[in-house]
Structure I
Amino acid sequence: MNSTTILQGSIDAHQHFWHYDPVQHSWINDEMAGIRKDFMPADLEPVLQANGIEGCVAVQADQTEKETDFLLQLSAGNNFIKGIVGWIDLRSAKLEERLEYYAAYKKIKGFRHILQGEEPSFMLQPAFTRGIGLLQQYQFTYDILVYPKHLPASLQLVQKFPNQSFVIDHIAKPFIKDGLIDEWKKDMAAIAAYPNVHCKISGMVTEANMRKWKQADFEPYLDAVTELFGINRIMYGSDWPVCLAAGSYESVINIVKKYFAVFSDHEQQLFFGRNAATFYHLT
């Protein structure tokens, strides 16, 4: 895959936009100070084009419906934004009414809660699982954003909803910096056994040594995810602009370009776009 040639149908399945606010984005710590600024479609589009990517999926970074509406507004004026993963209160008594409302917007493909900031038990509370149970009738997907400690609870969640489309964000953020893999791989294997669960190969550089990472750091994790989920259930995501705290967009995409270079053209097309298009019902 040549970096300057747009691969038809290629999708960055995970990136964000924001108007930087010190309170709203307090999770951007001093180590990531370089991304304490606005990131908008005009900043991303030329970067995607320069790296051979045709479109993207914009994912929520703030837990409000205002955030969902912000992404909707951006997508209306930027055709390269192919889909949105928004936020909605899955525990709300008015959830069905809100799902009905957002179902009218074709760019909204699914929803996400920042589960990594919650206790693992959060996703198993009855009000939350009731919400997950309503997504399928509107064909909404669900992004699971967790740390390794959340994977056993994530497995229980997935087991409750065998027909709901789930995707694990950022390969569940393993401890790449410390080279820890065994427990994470065991838990990922358990969840990958469910065919309705997919996995985004994204967000790895910020889980590694952000200043000194190298290609070899990621190989065992790439091997594991590719083996466990198979080529039909993995998809590329940059996690731009968060990834910029640890490297350029080009350096991040080159990790997976190098890894998948030995795969067939068809397999690379699946990973770099077709799988995301199928999962998120992109047009």
Structure II
Amino acid sequence: MHNSDLRVALGFVALGLVILACSCPTDLFQVGWGQDKAESESWQEAVDEIKLLTRNQTIPKHLIDPEQPVVGEVFDPNLLLEPLDHLHLRSGYTLDFFYQYDGIWGQPFLYAREEGDAEPSGTYEDYQAALERCQDSGDTGGCDYLDFIEGDGTEESYFQWVVLQMMGDQFYLYWHSGYHDAEIVASQARLEELVESLDSTNFGEPLSGTQKRLALRVDPAPQVTIRDDEVIIRIVWFTKWGGFYERTIVLTPTAPYQVIDIQDEELVPYDCGIMF
């Protein structure tokens, strides 16, 4: 090939590269492969409202000491379904909870009961025994409160089911139960806000520069894939005692939803360094 021909060929190659560069994203790590930005922000709103409902609540004294009188209102877990507007409870049932406290930890255990039933008078041990009997019987639905949660079949309904599963019982957490702080991160705005708060936190160790850079390259947009025999939900979540993770949950497509598989992949390791 003559030099002139070679220059022409190289010119076409260069032109092709310029066109390709203009048509491709500038940062491949920021390419959203889940919901678009508007949807991602709206899905984040449900997570934010669940956090507002559940976190930093004062634990009623009678839950810690049964001899204390019941004073004031106790959290109603049915409120969890208000921001999760693509979910509903099976007709004829209501949500309730038992509280387990043993001196160094305390947390609620949600369950569904028929609306006509009296307020629970048993103990957590009674609840646990009934749950084990149900599971031993081979019942494929009705052993867990989530078995009574139904969705409208939209992508968002499956995402909201995962929000409820992971974050719905994060109220009245006492001492060691504070490790149960998993938070779904569903939007870029919340990711940036969270990273900024960890960069200047007074709660334990801040993020290192490397951790901050890696975290900001995570794509938090959820993704839901609906198939005939399964639904695959991909979310990003964070804990102060582990860092950022990607979780893939596989569910059956119809209620009662059964978890077929759950896989977690660590994206950015982090530990606040605080021990309860």
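Throughout, read-outs are computed from the coordinates displayed, never taken from laboratory work. Computed from a predicted model, the values in this text were never measured in an experiment. Cβ atoms are built from the backbone, for glycine too; each structure is taken alone.
Comparison across structures I, II (criterion: FRET efficiency 1/(1 + (r/R0)^6) of positions 63 and 183 (r between Cβ atoms, R0 = 25 Å, to 0.05)) gives the highest value for II. Computing FRET efficiency 1/(1 + (r/R0)^6) of positions 95 and 247 (r between Cβ atoms, R0 = 41 Å, to 0.05) across structures I, II gives 0.95 for structure II. Which of I, II yields 69 for volume of the Cα convex hull per residue in Å³, for residues 143-206 alone, as computed? The correct label is I.
With Cα Rg over 2.2 N^0.38 Å computed over the structures I, II, the top value is the one for II, the highest of the group.
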